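Following are the structures in question.
Only the coordinates and a few stated rules stand behind these numbers; no lab work does. No experiment lies behind these values; they were computed from the predicted model shown. Cβ atoms are built from the backbone, for glycine too; each structure is taken alone.
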Structure I
Amino acid sequence: MNAKPEVYLFGQVLGTHSFLLKDGFLQPDEYAEIQAQYFLPGGETATAATVLDSLGVSVRMDGTWIGTEVAPMLQAFYRDKQVDLSPLHLWEDDPGVMDYVVIAGLVRSPMGRFQALFSTGKRWWSIPREEDIAGCKAAAIDPFFGDESLRAMEICLRKDIPYVTIDSPHDSPLHQHAAVNVVSKECTGQHYAGMSPEAVMERLQETSPGLTVLTRGGGDMLYGRKGEPIRRMKPFSVEVKSTLGAGDTFKAGCVYGLLHGLPDADLVRFAAACSAVAVSRFPLPLYPPKMEEVRALLAAEKGR
C-alpha cells in the first residue's frame with residue numbers, strides 16, 4: 001500500500017449481504033428464487049474505495065467502526081488492493097454494521113438497523129485524524145456522521161484538499177465548501193418536496209461556488225456552478241443487471257475527475273460512464289468498472 005494515498009474517504013463502511021432474485025422482485029405470499037448471493041464490502045465509502053482502486057487510485061478510508069464479522073471480510077477483500085484500512089476502528093464486542101439488499105433489475109430494497117443505531121445517541125464511527133488526511137490530493141466526505149463529517153471537512157479546508165460530498169442540502173457547510181456535491185433524487189424528495197429539479201438546482205447553486213450535480217435516476221442529470229446556467233446530461237444507455245452501488249460509483253467517478261482536474265462537463269460524463277458500467281454487472285465489488293471499460297463507453301457514446 002502506498003504510504004501516501006492519493007484520496008481520503010470518510011463515511012459508511014459496511015458488510016453488505018446482497019441477494020439477486022431470478023424472476024422479478026418479491027411479491028407478498030409468493031416464493032422467490034435467489035439467483036446469487038454475496039457478503040461483500042458495502043456502504044457509500046467502501047464501494048467508492050473499491051471503484052477508485054479499480055481505476056488505479058490509491059485510497060485511505062475511515063468511518064464506520066468495523067466489527068468481528070465485518071472486519072475479516074474487509075481485510076481479506078482489500079488485501080491485494082490499494083486501499084488502506086488502518087484508520088478503521090475494530091468494534092470488538094459487536095459483529096459490525098451490516099445491511100441486507102434484495103435486488104431484481106431496476107428494483108432493489110435495502111434493509112438494516114440504521115435507525116436503531118443512530119437513535120442510541122452513541123457514536124459508532126471514527127473521529128477523523130489530521131495525520132490520515134494530510135498528504136492526500138482529494139477526498140470524499142459523506143454527511144451522515146454529524147460533527148465528525150464536519151471535522152473531516154475542516155481538516156480538508158485547512159490542508160487545501162478539495163473534496164466531494166453527497167446529498168448535502170444548500171444550507172449545509174459540507175455543500176457550501178465542497179468542490180463537488182452530488183445530490184440524489186432521494187435527497188431532493190426529502191429536503192425539497194414539491195420543488196422542480198431546476199428550482200432545487202438554483203437554490204444549491206446560489207450557496208456554493210463548487211460544482212453541484214443533481215442525479216435523477218434514469219432522468220437527465222442537472223449540473224452547474226454559482227452564476228452559471230444549468231446544464232443537462234442524459235445517463236448512458238446500458239442493460240441494467242443491478243442498481244446497487246450506482247450512486248456510490250458516480251461519487252467515485254467524481255473523485256477521480258476532481259483528482260485529475262477534469263473540466264465540469266468531462267467530470268460529469270466520466271462519473272456517469274463509471275456508474276453505467278457498474279449497473280451492468282453484479283456483484284459490483286467483484287466486477288468494478290475498469291478504466292478501459294469506462295473509456296470504451298465514453299468513446300461509443302461520443303461516436304453516436
Structure II
Amino acid sequence: MNPYLLSVLLGIVEGLTEFLPVSSTAHLRLSEALLGIDLGNGYWKMYTIVIQLGAILCLPIYFRDRIWKFISTFPRGEKGDRTIFTHPLSLTMIAFVFTAGPAFLMTKIIGKHLESLYIIGTSLLIGGIVMWIVDVNYANRYRIDHMEEMSLGQAIWIGCCQILSAVFPGTSRSMSTIAAGQIAGMSRSAALEFSFFLSIPTMVAATCYDLLKSLRPSHGAPAAITPTQIDSQGWVLLGIGFVVSFFVAWASVAWFMNWVRKHGFVPFAIYRIVLGIAVLAWAMKGAAH
C-alpha cells in the first residue's frame with residue numbers, strides 16, 4: 001500500500017476511535033496487523049504515539065470556552081459553591097492522579113499484554129457487555145447532569161476505574177470513565193464530558209511517557225528510534241497522520257457530544273461485543289495454524 005495512503009488511514013482510525021468508547025489502542029493494533037505493519041518497528045511505535053498526540057490536541061481547543069470558564073472561576077466555581085478540592089479542574093486532576101499512580105506501577109503488565117489479541121478481544125467483549133448493562137440500568141437514575149456538580153468521591157471512583165483501560169488494552173479509557181460515571185449517578189452527557197476532560201492529562205502523560213521510553217529506554221538499552229534516523233518521507237508520514245487524526249478526532253468529539261444527548265451507548269456496546277468475538281476468533285484461528 002502507498003505509505004501516504006497508509007498514514008491517512010491510520011490517522012482516520014486513531015481520530016475516530018480515540019474518544020469513542022471502542023478503544024483506539026485495539027483498533028490501531030488490529031489495523032497495523034491487518035495492514036502488515038511490523039509492531040516491533042521503532043518508527044511505527046513512534047508514529048502511533050505522534051498521531052495520538054494529534055488527537056489529544058483537539059480536546060483543549062474544542063473545549064476552550066469551557067476550560068477558560070473553569071480557570072476563571074477557580075476555586076469557588078461559577079455558583080460559588082465549590083472548593084479547591086471540588087472544583088471541576090481539581091476533580092479532573094485528582095481522578096488523573098488515582099489513575100496515573102497505579103498505572104505507572106503496573107507498566108510491566110501493560111507492556112506484556114499490549115499486543116495480545118486475546119487480551120484485546122476479551123477486553124472489547126467484556127467491556128461491551130458491561131457498558132450495555134450499565135447504560136440500560138443507570139441511564140435514568142442520574143442525580144448529576146453537569147460536571148460542575150460532581151463530588152470528590154465520584155472523581156476518585158472514576159479515576160480508579162480508568163486504571164482498567166491502562167492495564168488491559170481494548171477496555172477503552174472513555175468506556176471506563178463513562179460507565180463509572182453513570183454508576184456514580186452522573187447523566188450520560190456529564191459522564192462523557194468528564195471523560196473528555198480526564199483524557200487530556202491522562203493521554204498527555206501516557207503518550208509522553210511512551211515517547212520517552214521509545215527515545216530513552218531504561219537500563220542502557222538502545223533507543224528504538226531517534227529523530228535523526230527518520231528520513232524526509234518518515235517526517236511527512238508523521239505530519240500527515242498527526243493532522244488527519246486531529247481533524248477526524250475533532251469531528252468525532254463534536255458528533256459524539258450531540259449523539260449522546262439524544263441516544264445512548266448501546267450501539268457502541270454492541271459494536272464492541274461483535275468486534276471482540278471476531279478478534280478472539282481471529283486469535284484462535286492464528287493459534288491453530
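Looking just at FRET efficiency 1/(1 + (r/R0)^6) of positions 135 and 183 (r between Cβ atoms, R0 = 35 Å, to 0.05), which of the labels I, II belongs to the structure with the highest value?
The structure with the largest value is II.
Assuming 28.0 is mean count of other Cβ atoms within 10 Å over residues 7-14 as calculated from a single structure, say which of I, II it is.
That value comes from structure I.
Output the label of whichever structure in I, II has the greatest value of distance in nm of label points 7 Å out along Cα→Cβ at positions 15 and 31.
The structure with the largest value is I.
Suppose you compute helix-only ellipticity at 222 nm (-39500 (n - 2.57) for each DSSP H run of 4 or more, over all residues; to 500) for every structure in I, II: which one lands on -24500? Display every interim value, and only then the final one.
Numbers: I: -10000; II: -24500.
Label of the source structure: II.
Suppose you compute Rg and Dmax of the Cα atoms in Å for every structure in I, II: which one lands on 19.0, 64?
II
Compute relative contact order in percent (Cα under 8 Å, 6 or more apart) for each of I, II and report the one that scores greatest.
II
Can you say which of I, II returns 4.3 when distance in nm of label points 7 Å out along Cα→Cβ at positions 47 and 87 is computed?
Of the structures listed, the value fits II.
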